[in-house]
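A short reminder: the numbers here are calculations on the coordinates, not readings from a lab. Everything numeric here is computed off the predicted structure, so don't read it as measured data. Cβ atoms are built from the backbone, for glycine too; each structure is taken alone.
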Structure I
Amino acid sequence: MTTPDPAQRHSSARLGWRESNRAWWDERVPLHASGELFDVSGFQDGRDTLRPFEASEVGDVTGKTLLHLQCGIGLDTLSWARRGARVTGLDFSEPAVEKARTLAAGIGVADARFVAADVYDAERVLGEKTFDIVYTGIGALCWLPDLGLWARTVASLVAPGGFLYLVERHPIADVLGKDGRTVTRDYFLREATVADEPGSYADQDAPTTANRSVQWQHGLGDVVSTLIASGLRLEFLHEHAFTFYPQFPVLQQTTQGIYRIPAGRPQVPLVYSLRASKQELR
């Protein structure tokens, strides 16, 4: 995803952020569904979109209920279903949810449920249902202005004895320049950032018309602290020196879907994963 230029920030960015972001995502659903990065045809043929460390850190999901917040077109959601989870995906983009439903039917996952709703409305829309696992994948938190409300929503959706598993772009990656090493932006910036750029992280040259988007930068300490404040207990926080798309031109693809700073250069974390659990009822 292209990082917006600092000059595009302004104090009125919150105005219309949800509508702009939804239009941005709605237009890019067919772009993502047909693009090489998502490789939907490979997924339909059996490719698992989850990374090995995700499956290892989450553990066996057989028979467990799993909610995927901000699920997009549902590839990761359905990969968990293939591993035995009973899945629900939620996203605010109607076209994304429709594509997820189509994919579920096409691969024979009949009991997957996909719901079109804002993540902040998830508790109400899902009828106060709770889940063994709440999962959120990379590139989700930057679209949310209120991290505290997100954490409280997540905590309300985790069943006692269950946990949140989050994989996300490391915030240090959001302040680096194109060389993937030099700090060019303020890590502690918490203002909204507005971009007006065509294309997508999946295809930066794609012609698009809904190009205004609004994003927020959330520090690692902010994420951990809000989850703890919501009542969840942090089990682990892992940092990874790779990412899953060519975020910087300097990155090299080492295996399918894995991009790293070239060997021999100083490494920085590009992705992190964490697990936070809710205490069982006594």
Structure II
Amino acid sequence: MIQMKITDRKKIALLSSRNPKSEAVSKELWSKLKEANFILTPKNPDVVISIGGDGMLLSAFHKYESILDHVRFVGIHTGHLGFYTDYRDFEVDKLIENLKLDKGAKVSYPILNIKVKMMDGRQVTARALNEVTIKRLSRTMVADIHINHVPFERFRGDGISVSTPTGSTAYNKSLGGAVLHPTIEALQIAEVASLNNRVYRTLGSSIVVPKKDKIVIEPKHDDRYSISVDNRTFVYDNIDRIEYQLDSSKINFLASPSHTSFWNRVKDAFIGEVE
């Protein structure tokens, strides 16, 4: 067994979903991490372990998004499919051994930064790991889309989703968007049920926007809008504009022999075994 010096002891936070299997794994992991001389604390951890599914990891990301440059994440999945998770519920011992051998290696993915600017001058900022989607609550949304200061189109439809490369496999994919490898530092715009006929016209396909470009969406009606940031939804009145850019920080995942490559994740999630 590798013995850690006091100065080498990592601070680890555990976040678990509330289903019985996740809670049982969390209890087992807590006991074994204590026995292995790790420091278990929710304050300023070096590593955050998410136990559950991808939704739980999204919650962990938002809980610790203020210290992204310091913390690394790793997920244990307790269900059938986990796009962000490297370990299964029966691989607790393997994770602990990899943590003992860990030298700080990480795999980094881009995240999204948005600024919601209100007509009264207020501003709300947020970060997303997967995507940010805007919809008008009462009826068809009409919004002007600007890309890199170019007035691109006037959108009419249910809404617009802007995703990160890792988020390209989530809601974006269900909207017909492309799957992007996370090393491609870009954003993707996907339309939600756009109106396209002789009167109203949009591009009608997803748009991949490079890292340097800013996306601006300007709703054309003073109304209530829902803005979904990953697995959280907020409602705002009288939005003037929303600005989207890749954030200066990234999310860092624990790199270990068990870290699954992006294409293996895509294959396992959507294709399965190839005969």
Structure III
Amino acid sequence: MAHVGIIGAGTMGCGIAQCLAASGRQVVVVDPEASALASGPDRLRQGVRAARLLGRGAGAVPEEILSRVRWRERIDDLDGAGFVIECAPERSAVKGQVFRALDAHCPPETVLASCTSAIPIGWLAAHTGRPERVLGLHFMNPAPLTAAVEVVRAAGTGDDALRLARELLDDIGKRGIVVGDGPGFVSNRLLMMLVNEAAAMLGAGTADAATVDRIFQDCFGHPMGPLRTADLIGLDIVRDTLLVLVEHTGDGRFTPCEPLTRLVEEGRLGRKSGSGFHEYRTAVRQR
């Protein structure tokens, strides 16, 4: 069985690597940043421990999971990968460059998937000579604890690539929900607008963060309101996703509002920093 490649040793990359390794897959995680690679194994170990505490993967042996993941700096270490999932920072230029490099180093049959939050898959596929092997696999955070993945099929995505992606998700116990291509797909085209509007309400004094979230929890049955959801995602990621949506839609309504921008500038990024729209006792270390 060919190994699966992951681009990016951050929180999402490590989370997806954990899902794959727990299912028995061999994984190679590539990141050019030495600090990210150095902290990756510890981040993965923490994820495995957290999953076991929550009753997920109780039958898996932690050391076996960790042993299936290798950490590398160079993208050409993926030349034997049958499937690659890109989790690079949410910047169009960065991801475009990654896809050009993957196309140059991976065999023609390798499926190239992006975990982008909002960049159109067709735009990424245009940076390769294999658009029929490119699709989106939008995992939600935290990847090991969520049941479904938004599968994005671009106009050029072939049937075989889609089949292989669904088989991979089945193997790791995830349900794939297929959607068409477009900025933000379904999830973030809707969610990011909601989060931005909710944050703008704070600035307008309409309600505080707890009240906004309570409306969605008690009136609509959401497990978390939009602002706690944003804190879980990371407010820097929310801001970056909104900027990508402005870039690829031209719609100014996605421009990050002032309260959200201010929190990011202050380093209040949500759960991972200990505070965001809400306060948290313990910061979760993330890249």
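Below are the figures for this structure:
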{"read-out": "Origin of the value 0.15, where FRET efficiency 1/(1 + (r/R0)^6) of positions 16 and 200 (r between Cβ atoms, R0 = 35 Å, to 0.05) was derived from one of I, II, III", "value": "II"}
{"read-out": "Given 17.5 for Kirkwood radius over Cα pairs in Å, for residues 56-191 alone, calculated: source structure among I, II, III", "value": "II"}
{"read-out": "Read-out FRET efficiency 1/(1 + (r/R0)^6) of positions 224 and 264 (r between Cβ atoms, R0 = 35 Å, to 0.05), computed value 0.25, structure in I, II, III", "value": "II"}
{"read-out": "Given -8000 for helix-only ellipticity at 222 nm (-39500 (n - 2.57) for each DSSP H run of 4 or more, over all residues; to 500), calculated: source structure among I, II, III", "value": "I"}
